[in-house]
Each structure stands twice: as C-alpha cells, then as structure tokens.
Structure 1
Amino acid sequence: MVQTADNPAVSAAAEQHFILHGLTWQQFKTIQASFEGVPNVRLFYWEGVLEIVTINKPHEETRCLMAALLVDFFKIKRIQFFPSGAYSQIVEGKVEYQSDLSYCFETRKDVPDLCIEIVITSGSPIKLRKYRQMGVREVWFWEDGTLELYHLREQGYERISSSEFLPELDLSLLKRCILFASPLDALEEFTRGMNSPQN
C-alpha cells in the first residue's frame, strides 16, 4: 500500500528504506508513476535494483543548512558554482537517481562535478554505483555527524580525506556547524571560522 501525507507513516520522524531486486526499467517506471503526487518519497534505480526512501524533516533541515554553508564558502572563496539541487540524473534504461545537493564548478555541465547525499539508511547496494554510471567525479555522504568523501578514479571511487574540488574547505568546521541547533549560529560560526587566519 502506498502511504501518503494522510498517513503519518510517511511524514513521521523515522525514515523508511525499501529495496527491490530484479526489476526491469519498465517495471521501475510503472512503480515510479504510481508514486506521483506522494510527498516525501524518492525512488532510485540502478540496473535492476530499486530503492524507495522516505524523506523526513531532519533530513531536509540538514540538507538546507549544508547548502547554506557551502554557498557561504563559495562566496568567501569566490568560487564560481552552478547548483542543480535534486535534479534527476538519468541514463535511460539503466539508472535514475536524485542526490540531495549537486554542483558544477566553473561552467555548467550535463553531469555535476559534486553530488552530496544526506544518508537515510546505510548499506545501500547502489550507494556509489549509480554515481559511477553517470561519471560524477566527487560524491559526499553525510551520516550521523560524519562526512565520507569519494573521488572517481579510473578503477572506481577512492575514499579521500579532503575535497579535490574544494581543497580549502575546512571539513571539521563544516561538520561542526551542521550539528548546531541554530542555523543562524551555524552560519555565523562558519563565517568566523572561514575568515580566521588559518583559513
């Protein structure tokens, strides 16, 4: 049964995560169509694997705060950026997904340079595979107060300790500010931190 906003299961604080294997692209599109108009639900597909996830308020609060902090960083460092948000990335017949945040740097491109996910449930079977299919060069995952960063190499994604697109970004400062209870305090602390001599 599809749960809607009238049913608190979708909009409740606890997010939900469902995985289905062995689906064709046509079956995925049929299921996707059945969810049209259902709020707070996203569907991801990669070569036969379908993920259905619900999005809750804390997820969206974290996403919006991270976006605000990154824009502050781009402004301070004068980095030309082009955000595409949760725009759907599609390879017809193979993959379709939406990251929470996505950016191109210097120029607009068909494929984002950087995609960021606020991880709902760990253990996703298509966590990085969908991004490799599209050729996204850098991917970040935020989960439980930590950031995992990956950069695409010839053999696949490699875990990295700092962004290769944004090497001046202080990740410890970013993580600390995302955890602030007040978004205004977070932005003020982030700006102070970025303007400190070591940055």
Structure 2
Amino acid sequence: MSKHPKDSTAVLSSVHVGKTLDFTKNSVETAQVEFDGFVGDKHRGYMRGIYEGESYPAGTIKRNDRQWSAVSIEELTMMTKGMRLQESLTAETLGANLCFEGIQNFSQLPKGTKLLFPSGAALIVEDYNPPCHEMSEEIAKTHMTLSGDSPGKLDFLKVAKKLRGLVGVIDVAGEINQGDEVHIKVFDAERMKNFLAE
C-alpha cells in the first residue's frame, strides 16, 4: 500500500541555486527552470558524469537525471534530531534546490511522481538521493552535537538513510517561487499496471 495519497499539496518553503564547488547553494525567492535544469545552477545540463556507486565504467557520460534536488522540512528535522545537532540541517547545507513543507515520507515519493507549480512548471521525480561520504564528512567538520562534540564522520550517512530527499528532471519549463503551493501527483504503479493489462 502506498505511503502517500494519490494527490496532495505541499508548500515550497525555500528555493536555492548555486554554482560553487562545495555543496552549498544560495537562497533565492524566484528561480527559472528550463528543460536542462535550474538557470544558474551547477547541476544544469542534459548530460552528467557518473557518481560514486553507479554501475558504469569511470568516465561514462549519461543522461542527467539529477537536474534538481529537493528535501523536506520534516525530514531535515528528523535528521537533525537523529544526529543530536546544535544547529539544524538546512536545504542550503545539503545543497538542495528545493525545500518542501507539508508532505510526510517525502524521500519515499516514487519515481514518476509530478510536482506541479502554479506557473505551470512541472518537475518529475527520478530517484531517491542517497547520502554520500563526502557530505557526511563535511557535516562532521561544520556541525556540533548537543553534547559539544563533533559528529562522527559516518553519522550523517547512517541517520540520513531514507531521509535525504529526491532528485529529478524538468518536465515543463516555468517559474518557481518561494511560498508556492505545489500539487503533488503521486505516480500510481498499480493503476499503470492495470492499464497496461487491459
């Protein structure tokens, strides 16, 4: 049984774009999305290189299925509490383009789910965004726990499992604004299966 209703709404809490080499992105009130990604963002493009753990030879270039990344307020809170951090993890810290509020189990939205914005812009979920060692080590350097210690280098990897957020592609170009009420159209695999069986 699905963890999400077929249709729901969420509020876009913040928007972030950036080209820096580190994970951080700048907060903006408005962003333009085109078919190759967020204008002004380092992950913009139709193609990308492979990441650690992907099942392709080194140097492979593939379709960019990570034109955007997103997290949720609820899961950021869960990760912060799980690591017992003094300072909250944020979308900027994790290098996400979008931060949503108001949808439970955000990271478990299935592939094919559509995020529909008031302007007509539409994003499609491609995959869960697993935490990486590099980010876990960076958080260990820049954050402190409630007891005044640095987190362990692997703490974020452990706590962020199934909470790290989503990545996807642009389906319809348009404008995205902080505060947008976003329609979440959850992909219904069972309905598609039944349709194909007819």
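When distance in nm of label points 7 Å out along Cα→Cβ at positions 134 and 150 is compared over structures 1, 2, which one is greatest?
On the way: 1: 1.3; 2: 1.9.
Going through 1, 2 one by one, distance in nm of label points 7 Å out along Cα→Cβ at positions 134 and 150 peaks for structure 2.
Which of the displayed structures (1, 2) returns the greatest value of relative contact order in percent (Cα under 8 Å, 6 or more apart) on calculation? Don't skip to the answer; put the middle values down first.
On the way: 1: 15; 2: 31.
Largest value of relative contact order in percent (Cα under 8 Å, 6 or more apart): 2.
Comparing structures 1, 2 by Kirkwood radius over Cα pairs in Å, for residues 102-165 alone, which one has the largest value?
Details: 1: 12.2; 2: 13.8.
Greatest value across 1, 2: structure 2.
Which one of 1, 2 has Cα extents along the principal axes in Å, for residues 78-117 alone, as calculated from the coordinates, equal to 35, 18, 17?
Values: 1: 38, 18, 11; 2: 35, 18, 17.
Answer by label: 2.
Hey, helix-only ellipticity at 222 nm (-39500 (n - 2.57) for each DSSP H run of 4 or more, over all residues; to 500) derived from one of 1, 2 reads -5000; which structure? The partial results should precede the final answer.
Values: 1: -9000; 2: -5000.
The value was obtained from structure 2.
State the single structure among 1, 2 that was used to calculate distance in nm of label points 7 Å out along Cα→Cβ at positions 158 and 182, giving 3.1. Display every interim value, and only then the final one.
Numbers: 1: 4.3; 2: 3.1.
This value belongs to structure 2.
Each reported figure results from applying straightforward, stated rules to the coordinates on display, with no laboratory input. Owing to the predicted nature of the structure, the values given are computational and were not obtained by experimental measurement. Cβ atoms are built from the backbone, for glycine too; each structure is taken alone.
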